[in-house]
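Input: structures, listed below.
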Structure 1
Amino acid sequence: MKSKLISLFCTLLFSQGMLAQSAEETSASAPATSPKSYPIMIDYAGNDEATIAIRNLNYKSATTLLNKQITAAKRKKESTSQLDKMLSACHHGENVLHGVDKLTIVDSVVVDKDKFLSAYPVSEDLGKLSLSENNELVQYQTQLNGMVLRPVSISDSTSTQLILQKCYLENGEYVEATTVEGLEIESDVNYPFLMPDGQTLYFAARSDEGLGNYDLYVTRYDSDSKQFYRAENMGFPYNSYANDYMLVIDEDKNLGWFASDRYQPNGKVCIYTFIPNESRKTIDYDAIEIETLKLYASLRSINSVPYTAEEKAIRNKARSTALQMRHNVDVEEKHDFTFILNDNRNCYHLSDFTNVEARNQCQSWLQKCNNLQSLQKQLDSLRDNHNNSQNAQILNLETRIQELKAEITKLEKSIRKLELS
């Protein structure tokens, strides 16, 4: 009965003109209101001091460094457009640090980016998420009334942009297509998810006003104006310098998921599982150590975030639920090896390393690990067939194994330092 009522409610909302103007009508409208072109995003993969400072949320240090670079560039009469964007992102990031949401992350898993939806244990009750053939767009279809939210590319003679469109799928065709109104986002809009209440909409957008590339946004439907309210950037820790997108919440399980390629090599993405807050729990900026605040904001080390005993108990229970749900989802991936960099990132292939020296040292690490395994087998065999004449050989093997373990540990530290710096 409840599902039927919700279905009727959602259908009524959209049938009343909740999303007013069709995408075709929008693209055919006056050029004066044509959409802006794709925003030029900033590459934060570099190893210069300012970029590293931004990745570590050291915005004040980054601001000082960028101002020096801008001054030097102006003297040389070089373009400062990218530096100006980075400086603007620093100012925005420093402000957003004053409103970090205290979010409890219970689990994370790194998967191939082109298969990231396979890591979402979304039940049929929540609807269906579909990845486009080019692995760049995601559409969402509700389970209740077959309504579809999908990103659509529209163009005029000078620009192209992704907008969010609402339609219905009938006999394989998209019908009754209209543009989602009221978001007021001057950028590409993608990765939509509508809560079962038919009112709360999550999506990702990339614009020059965000923290990085794709950022997560939330909005609600206004029944009076028959459109959504202006969307709000969700801030830290949902967003970062990287791409953050596809937020989904399962109210029945009290769990949510979102994707991020922060700290990940090309082609990989981390799916974070979290406990949704009923309302935003803003951390008091003035009452917490800045480094602790950054732990909450950055998700660089999810197991280092301080929790109370009660919070740990809730987190552990939620993690058990999340793991049980994940076991029902096929996220298997063939790995050459597993090298743990930190809580959020592992390397499974040599190509996963972005630092050349780290990749070279990993080859040495693999060889030493293989040697260790071989020596351990020899030692186990000698111990199983032990006689006094083999004592010296056993001692030599034991000594070499301990030395090799120490070499491997030292090499692991070196690889992590190179790759994560």
Structure 2
Amino acid sequence: MFEFQIKGGVCLQGSVDIKGAKNAVLPLMICTLLTSEPITLHNVTMLSDVHVLTEVLRHLGTVINFDGDTMTLETKEIVSTEAPYELLSKMRAAFWVLGPLLAREHKARVSLPGGCTLGRKLDIYFDSLQAMGAKIDIEHGYVVASGQLHGTELFPHRITVGGTMTMLMAAVLTPGVTVIHNAAMEPEVSDVVDLLTDMGAKIEGKGTHTLRIEGVEVLHGAEHTPIPDRIETGTLICGTAMTHGTVMLNGARLDLMEQFAHILKQNDVILEQRTDGVFVDAKNAHLRGRDITMSEYPAVATDDQPCLVAMSCVAKGDCVITDTVYDNRFMHVPELIRMGAQIDTVNSHSVHIHGVDKLSGAIVTASDLRGGAALVLAGLVAEGETCVQRVYHIDRGYYQLEEKLSALGVQIQRVWKDYP
């Protein structure tokens, strides 16, 4: 399998493009199941997760065409209501097809999902769809759902992006009014609301914790450009800060990540929003350990946590970083310790970091998408060579990351290695 080989010690310099957000593109693609007319998405990066979801949607009956970074999807009819394990085992977001299939076909057989091995539960999905009238059973690793849905008030006991997406897509074609309380407010959710509204859905409350959906009989096609990827933006900002570089991130938007930007500015990193993107100047950055808590939007995103941990490893002083969203999201910590980081686990949600003057290159293994990106960032500042194995995890959310970093001056290459 492939690994990244990185030689540290180079300041990031130059400019790169930020494409449509992975966490928006995937649900936007799934929205095509709600209409028989074409959906066109622009500025789409062909991540491995996008390829996997393309396979899932084609299995269900969607015709998909690519023209550069433009994707057109059309589901004139749904030819199968089953999303099999061999497809969904590769990624978690594909599970969200459950909502549209129920709304349009009133039945679905969807495999329990795969993807990153993070602590995530599906109870909110099931409770909400059952409250809307679905009958749900778990059979041999599959969710089997059926029934005519109806509008109702939904009160999920915690905020979840995936749950909100599923409820939202199920509700837009459901007769009556559905009110989602405790809805996720992430920009990616609002992006999906924008597309659905352009398709003819009636949705109120975008960007708030309460979404009111009045079901319609039919939705039509639409054309949409996803928001830029705020997580990739954050990763490259952290890398620029750690290497004291200057980088232009074309197409990026700071308004999608204000709390994250505030943390970097406290470390004397200049972040300037321009008409064509975000300019990052970290030549005079002074990285200092700061306590950070990841939570639901508008707080710092849980997906930013691993890269902020990596940055804190080479900051002055001590800090505690807490991730309230998921259990088991510090799998990158043992690998960072192999590189010389001083990190102690406080509990399943927090780590204590004592900044060190330098990290050392080592062979490390990516165990999930964002944790893998954190190891790459550590390699940027480590002495000697860092080999990051299992980069297929990183490919799920970063398209040809080695090419972007190479364009910024980093000595990095993708190399095939046969592992025992």
Structure 3
Amino acid sequence: MEKLIIKGGNALHGIVPISGAKNAALPLMCTPLLTPDPVTLENLPRLADINTLNDLLNHLGVSITIRGGKGGATGRREGRRMTFDGSEITNTVAPYDIVRKMRASILVLGPLVARFGDATVSMPGGCAIGNRPIDLHLKALEAIGADIELKDGYVRATAPHGLTGGTVRFPIASVGATENILMAASLAKGTVNIENPAREPEIIDLANCLNSMGARIVGAGTEFITIEGVPRLYGCTHSVMPDRVEAGSYAVAAIMTGGDLLLEGANAHDMGAMLGVLEETGGIINEEKACASHKGGVRVKSNGHRKGFDLVTQPFPGFPTDMQAQFMALAVVADGASVITEAIFENRFMHVPELCRLGADITVNGASATVRGVNALKGAPVMATDLRASMSLALAGLVAEGETHINRLYHLDRGYEGLEGKLRAVGADVERVPA
């Protein structure tokens, strides 16, 4: 076990290289299950969740070759390049021991049943941030011809004669379910229409990869997607999009510490709602083109003030739920009161008691939290409760007086590549030590 020790008070200045997006990489890593040809993914981050999915893919029979991704303490590394060969799938059962570690494991269900007509996946685990059932995944697969059976904690999907065309109507937009049906429908015998799909940039990234493999997908990123099934998909090389959540987290760090950070490689379009709130609270935002000293990206600079703000989490293009905890850390040290409403997941305020240990003034009433800004935070031992909550504690530690000790770092390692190296490179006093 390890912990992070942060000594607060330093303004952050410099360049933070943004890694490939975890939330895009995980579904992309499932696409090799759709084809016997090699699929190469570039700009893959070094994260625990990536390793977990690698283990699952290996279990199913996918061979993986890894190159690149090494770098120094600054975090200025190139993303890894992995080639996945699914030509000899030996197993279509995803076991509990692997799937329980990460909810995204359910994404192998659609590709396996589409290509092999049979797939069995354990009910998923992952962060405890509320009830996130997989019924939308299963109903979508049923709508295009799969038979679903739930037994002994496992989901079995069968389609011995192949998946068919059909219409999938999501009552609520679901990123994971949209990704699963996009992959499955690519090999369907007919046309699949998806009404009310998720519109996140990660959906577009997945559709672009699938189209490079020979799929026929139109409308990704809109309220209606059409997939014309094809009999076979082929190999391709695809680069994972930059991580908008990682970029947003460092953007918050710039504002909280009174700093100036270039988020190298970040895409401002993907961060629209986040950047809007940052400008409201006191950020100066500029897009920068590549030059001799950097690859371009988004520059976030503090104007010296931090004003309170209100936000409601919503599906894209609204404010992302994966940034709620980080913005709550910002609200804790902003002038005046802020109201943060979590409209996506219940039970996603588990970071509140830990922030309060540092001196935050937060009152939770149902799905809303009222945050009254305080003059100063004081370092203390805290415990990460989930991935994004752990980053909110790190952000608070950057401005707290004294030392903040963050325990249960395995949550952070699921989604932030080289965190301490990237922070140290821009002026933070942070160290990872044995717990």
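Of structures 1, 2, 3, which gives 3.3 when distance in nm of label points 7 Å out along Cα→Cβ at positions 94 and 398 is computed from the coordinates?
Checking each candidate, the match is 3.
Tell me which of 1, 2, 3 gives 3.2 when you compute distance in nm of label points 7 Å out along Cα→Cβ at positions 142 and 214.
3
Every number in this text was worked out from the coordinates using simple rules, so none of it is lab data. This is a predicted model, so every value here is computed, not measured. Cβ atoms are built from the backbone, for glycine too; each structure is taken alone.
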